[in-house]
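Q: Given below, in the form of structure tokens, are the structures.
Readers should treat all values here as calculations from the given coordinates under stated rules, not as data from a laboratory. All values derive from a computational prediction rather than experimental measurement.
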Structure I
Amino acid sequence: MSRLAHASREALSDGGALAERVEGFVARPAQQRLTAAVAEAIDQREVLLAEAGTGTGKTYAYLVPALLSGLKTIVSTGTRALQDQLYHRDLPRVREALGVGLRSALLKGRANYLCRYRTEQAKGDARFSSPEQASQFQRIVAWAGRTRAGDMAELEGLPDDSPLLPLVTSTVDNCLGSECPFYEECFVVQARQRAQAADLVVVNHHLLLADLALKQEGFGEILPGAQAFVIDEAHQLPELAASFFGEGFGMRQLQELGRDCLAECKQTTGALAVVQVPVRALEQALRELRAAMEALPPRGTRYRALTLPAVADGLDVLADALATLEQAMAPLASTSPGFDACVARARDLRERLERWRDGGAASDAFDGDQDQDHALVEAVAGEGDAALDPTRLAEAAARGGEVYWYELSARGFRCQRTPLDVSAPLRAHRERSHAAWIFTSATLAVGGGFTHVGRKLGLFDPDTLLEPSPFDWPRQALCYLPRNLPEPNTRQFGAAMLEAVRPVLAASGGRAFLLFASHRALREAAEALRGGPWPLLVQGEAPKAELLRRFRESGNGVLLGSATFREGVDVAGDALSVVVIDKLPFAAPDDPVFEARLDAVRRRGGNPFRDEQLPQAVIALKQGVGRLIRTESDRGVLVLCDPRLTAKPYGRVFMESLPGFTVTRRIEDVQAFFARS
């Protein structure tokens with residue numbers, strides 16, 4: 001064992017530095033084994049892939065050796081909320097306990113920091129949809145005068161999707177860089193400088209990947225100096241990487257371009273007369289294209305979109321509108337850095353649109369025949385026998401491993417090119433760094449093995465460690481599999497599932513989190529449960545943070561969520577005593593990227609269901625299950641309603657990947673479990 005591994009284990013042992021100085025700290029053998037493995041990887045500049053089940057204490061396990069090593073370390077987390085928690089809560093505790101004086105820094109993407117230039121541009125501009133929004137903007141302006149870091153997270157009560165955020169923050173597209181009149185006061189520049197001087201920098205996956213993909217988020221100059229990378233919540237990395245190593249454009253980007261062009265006119269005499277007409281034409285082209293896309297499914301391939309002449313024509317009109325706007329602004333580019341940036345943005349977005357519209361015809365081999373698409377999904381799930389058109393498969397093979405697709409939102413759209421395999425660029429960046437890389441999460445292994453996630457991350461024969469959750473699962477939890485439920489794809493399933501769940505809710509007195517595979521199932525369950533004896537909290541009816549606050553405070557609430565709630569619901573104690581999962585979380589069959597990925601597996605001789613769909617669903621199920629038991633004192637019941645767990649051979653893979661529950665099929669056992677509470 002290396003000196004660093006020994007010191008790390010000692011710090012996390014009984015009588016060690018953390019036991020002496022961190023209130024409530026309990027030494028855990030699993031945590032000590034994990035910290036030793038992390039320390040060895042850092043010491044030897046190796047790659048470690050480690051699953052640490054809920055309750056292991058993995059954050060302390062990697063922070064201790066990172067701090068004791070004295071090496072420049074980048075810690076990347078899954079979300080900004082986890083990033084803030086790690087930096088403001090966990091890191092100070094560990095650093096103080098160890099007595100190390102290493103400098104640390106928190107760095108987020110530029111859209112998380114106030115932009116003084118854009119805030120000044122927005123002042124006096126009547127773009128607010130309500131008095132409340134105008135008041136909120138004035139609150140931002142007042143805060144801007146006193147904040148030291150400019151981190152928008154300091155503003156409590158400002159939703160993540162607030163329409164004010166694009167007005168007061170910058171993006172890679174609209175940042176003026178060193179040409180900005182506020183460059184010397186720029187919060188992004190200051191945050192980068194702090195990170196460059198720090199020994200340990202806490203980032204999130206979005207920022208890390210943006211710079212690995214050369215998206216110029218401002219972190220690139222720090223990466224080469226790092227000697228160790230810790231990737232927490234590493235199961236998220238492959239999916240996120242696919243979007244960052246791709247390319248796209250969306251309605252909101254184009255609308256913001258138009259607004260910024262008009263805002264720049266305030267600085268240049270006569271500019272409005274030149275810019276207003278082409279901006280209005282751009283806005284009209286966007287409205288007409290979005291209206292034409294209303295006839296499309298919510299998600300689909302480029303091929304499906306272009307089969308509608310109105311959509312194909314709308315894209316042509318939009319490209320022409322961008323070209324006209326670019327030409328109109330060209331003479332104004334020399335009048336201000338803002339106009340110069342707008343010209344570059346218009347050109348870049350037009351080129352992205354044209355690449356998406358004109359490229360990728362072969363990528364659409366997965367679409368165009370809806371019956372065949374559904375047959376494909378049935379085949380990979382082991383439920384049917386699909387024979388795909390060889391011509392379409394040949395076209396897909398020629399595509400070079402990427403898919404062109406679109407997605408509609410309530411009032412917008414996004415068009416994207418996504419690579420199907422990001423393992424090669426991830427591996428190249430890792431090898432170029434000559435650093436230690438630690439990938440960890442509570443959900444990486446499938447059936448006790450790391451083959452699936454290792455392949456996704458481009459890892460060849462990494463060191464691995466599997467530490468199960470140290471909780472006493474047979475005592476603390478029970479897994480209930482209701483009997484006699486219909487197949488999950490039948491009309492009767494939703495109502496039958498709720499009938500099976502009602503006695504569980506009665507036994508627990510509410511205190512339940514119900515997780516649904518689709519928004520439709522969620523809405524139907526919400527209608528069926530309204531008026532019941534428990535406070536009902538439904539995703540979409542309030543911001544996530546507000547729903548979780550009410551859920552914790554209610555004491556007997558029933559929280560309903562979809563797949564997006566599978567992660568980030570961290571409710572310890574009695575408030576969450578039941579987790580219900582309606583169906584095994586196989587990826588949506590209408591996801592064009594997923595369909596293309598499955599076909600790529602088939603073409604290289606693999607089994608799409610075994611190699612892609614099943615392991616992905618196992619990891620997703622483990623994430624949902626992980627919401628149930630969060631501390632040593634929690635107790636609860638997991639209800640898995642999908643009959644395929646017992647009826648299909650692959651159900652065993654799911655069950656073997658879960659913690660060591662006692663499993664029952666009797667509601668009486670559930671009632672007895674809660675009677676003992």
Structure II
Amino acid sequence: MAGHMSFTEDQTSIINHAEGPVLVLAGAGSGKTAVLVERAAQLIESGKAVPSDLLLITFSRKAAREMRTRLKDRLQEWEADGVRVETFHGFGYQFMRENKVMFGLKDNERWAILSESDQKRMMTELCHSAADDYQLDRKRLRKELTKMFKLWSRLKQDGVCPTRRDKAIDHITMLENEGVSRGGTPAEQVSAMTEINAQVLLDYEKQKVEERYLDFDDLLLHPARMLKRNAELAWEIGANSPFIMVDESQDTNLVQYVMVREIAKTHTNIMLVGDDDQSIYAFRGARVANVKRFARDFGATVMRLERNFRSHPGIVDAANSLIQHNQARLSKRPYSEKPQGEPPVVNMSETDRDMAMDITSYIEQKLEEGTPLTDIAILYRTNRMAQILEPSLKRAGIPYTVVGGMSFFERNEIQAVISCVRLAEKPDDWQALKSLEPYINGVGKKGMSDFVHAMKQQKADLMSLTFESESHAKRFGKAGPKIRDFMAGLLENTLADSAQKEPHHLTRRLIEWVKDGPMQLLEREKDDVMRRRRHQNLEQLVDEVRLSGTKDFIDYLLETPISDYQADEHKDVLTLSTIHRSKGLEYPHVIIAGFSDGLIPFDPSALRGEGMSLQNEDGDGSEDGGRPEEERRLGYVALTRGQESVYLACAKEYCFPGNDPVTLAPSRFVREMGISVEPAAQHANDAGRIFAGLSMG
């Protein structure tokens with residue numbers, strides 16, 4: 001158990017807040033996690049709460065793990081273990097499992113959470129069926145459906161999931177018209193396509209219910225609806241969690257906010273922590289207005305954490321000058337008491353390739369000064385920027401990692417193990433079985449499709465299949481006996497003796513079967529490097545189960561679709577990341593690439609050479625401030641990742657792969673930050689690259 005930290009007066013006021021609703025506006029680098037953990041500890045130590053009274057909700061498993069670790073450092077182990085620390089999706093899933101009869105499941109039934117690949121497979125099958133019915137081109141329908149599926153997800157994040165086609169069309173059309181430019185496909189064709197796709201989406205929802213699947217959005221939508229309908233159930237959960245703390249509240253979508261609100265209504269002992277200046281996830285349904293909505297709904301006291309412990313005043317002041325141009329923000333004044341450092345500097349290059357070389361030279365200079373690569377990050381607004389930067393870094397021999405690649409749990413070999421566990425737990429999980437088709441000898445796509453169709457027709461499942469004789473198994477098609485033998489081995493290596501062995505030993509046994517049994521997962525990989533990597537990932541999965549402390553490896557693996565875990569494959573490397581993915585991280589030295597109008601702030605019309613469409617926008621009248629303010633918040637988040645230096649890189653001309661060259665002006669945010677390029681410096685470099693140290697205006 002660690003000793004007590006020292007806290008500022010503002011932090012102490014929040015830590016000592018015992019009861020009643022409070023909104024904490026916590027600026028970048030303000031130590032909010034330490035404050036939340038200390039408040040939890042003091043509530044327990046003062047006797048105002050027992051550990052199980054506390055419910056802490058955050059967004060990512062990574063953040064939840066960090067909170068649990070800090071609680072264990074601060075409290076006795078039994079106290080820390082008693083505090084409930086959940087992600088929104090984890091809380092929603094647990095709530096549904098505890099009340100599954102209310103959600104239409106029998107006691108002996110279980111949901112499977114669809115992975116992204118499961119969703120794609122289901123949508124593709126439904127899309128192909130619809131295309132054949134309406135005699136449409138499959139590829140075209142699928143392209144339109146992919147766009148519409150994103151809108152459907154947004155609807156569900158706002159608490160809407162139509163069950164009638166006319167209502168589905170109304171809602172989708174409304175969302176489509178928000179961002180549709182003039183011209184394009186004729187209205188009657190859009191209408192016909194929308195109608196067909198709306199039906200496909202309704203069929204998708206129906207199939208999920210029938211086959212007991214949940215997607216990511218369901219884990220929030222269904223609990224929020226149930227809690228809103230069932231006040232008694234909401235009261236019961238609230239009574240069991242009389243102290244609630246919600247972190248990163250500016251990133252909540254409507255259903256997440258409603259879920260928390262309904263539970264907290266009973267006692268109003270809720271602390272919402274967030275920063276409207278760092279709300280950058282509108283594209284996935286986040287509503288910064290929820291912060292204001294909470295203050296209104298609960299009559300909450302507003303408290304502030306404005307001191308930035310991360311960055312020096314030169315960075316904090318520049319970031320503050322930028323964000324103050326947002327009209328819809330709540331009032332706050334971030335400051336830093338660290339020694340004064342250099343304000344952000346800008347480097348303008350002739351072309352994007354020159355910019356990449358200038359960034360590479362800057363990194364080499366930092367390395368010569370003794371800076372470790374892990375202390376440096378390049379941030380950008382769009383993933384395409386990595387394509388511009390990587391060739392220059394490779395030529396210079398600078399090792400790097402691109403954040404936001406495939407999640408550890410999305411990798412093929414890990415997905416194969418998870419699919420085995422899903423089938424053991426839910427023997428009619430047809431999506432999991434289809435994903436294993438490449439690993440079952442003698443069964444192709446058609447054979448699998450015929451087999452699943454026959455199983456559904458005869459209302460059979462894979463558990464009962466294992467007790468069938470070979471001749472009886474053939475009634476499900478030629479694949480029947482092969483899948484029967486496969487399932488017998490899978491069940492033996494997943495469920496047998498599960499009460500007598502440690503979870504990580506059970507994981508090890510299953511992985512050995514996956515590798516050395518009929519699946520021959522590693523043998524099917526022809527590339528030696530890839531085979532070694534897959535082997536290492538499977539070994540790492542055993543470690544993950546062991547380190548998680550789970551008592552049930554099946555439960556742990558079934559919940560991996562809601563994990564944000566990224567494996568650490570490299571140590572001493574430079575980080576490349578979008579600004580969105582950098583949130584919550586910090587680096588001594590931050591480089592922001594592409595600091596030009598059209599990229600930061602992002603505007604596709606400018607990248608097409610049509611000029612900035614955001615030029616004269618002041619917002620859309622919403623409480624969120626609209627897209628222009630969201631773009632400014634992205635700039636603010638990028639700046640405040642830096643601890644010691646922030647380097648802004650821009651170019652006069654950009655040419656992304658597949659696009660024509662386009663000329664862009666430096667970002668308007670440079671001017672709004674109160675910094676400027678010295679005019680005399682613009683011709684100082686014969687190579688055409690302009691460097692200027694920027695001074696605060």
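Q: Given a value of 24.4 for Kirkwood radius over Cα pairs in Å, for residues 176-511 alone, point me to the structure among I, II it was derived from.
A: Computing Kirkwood radius over Cα pairs in Å, for residues 176-511 alone on every structure in I, II gives 24.4 only for I.
Q: Here is a further query. Given a value of 23.0 for Kirkwood radius over Cα pairs in Å, for residues 352-655 alone, point me to the structure among I, II it was derived from.
A: The correct label is II.
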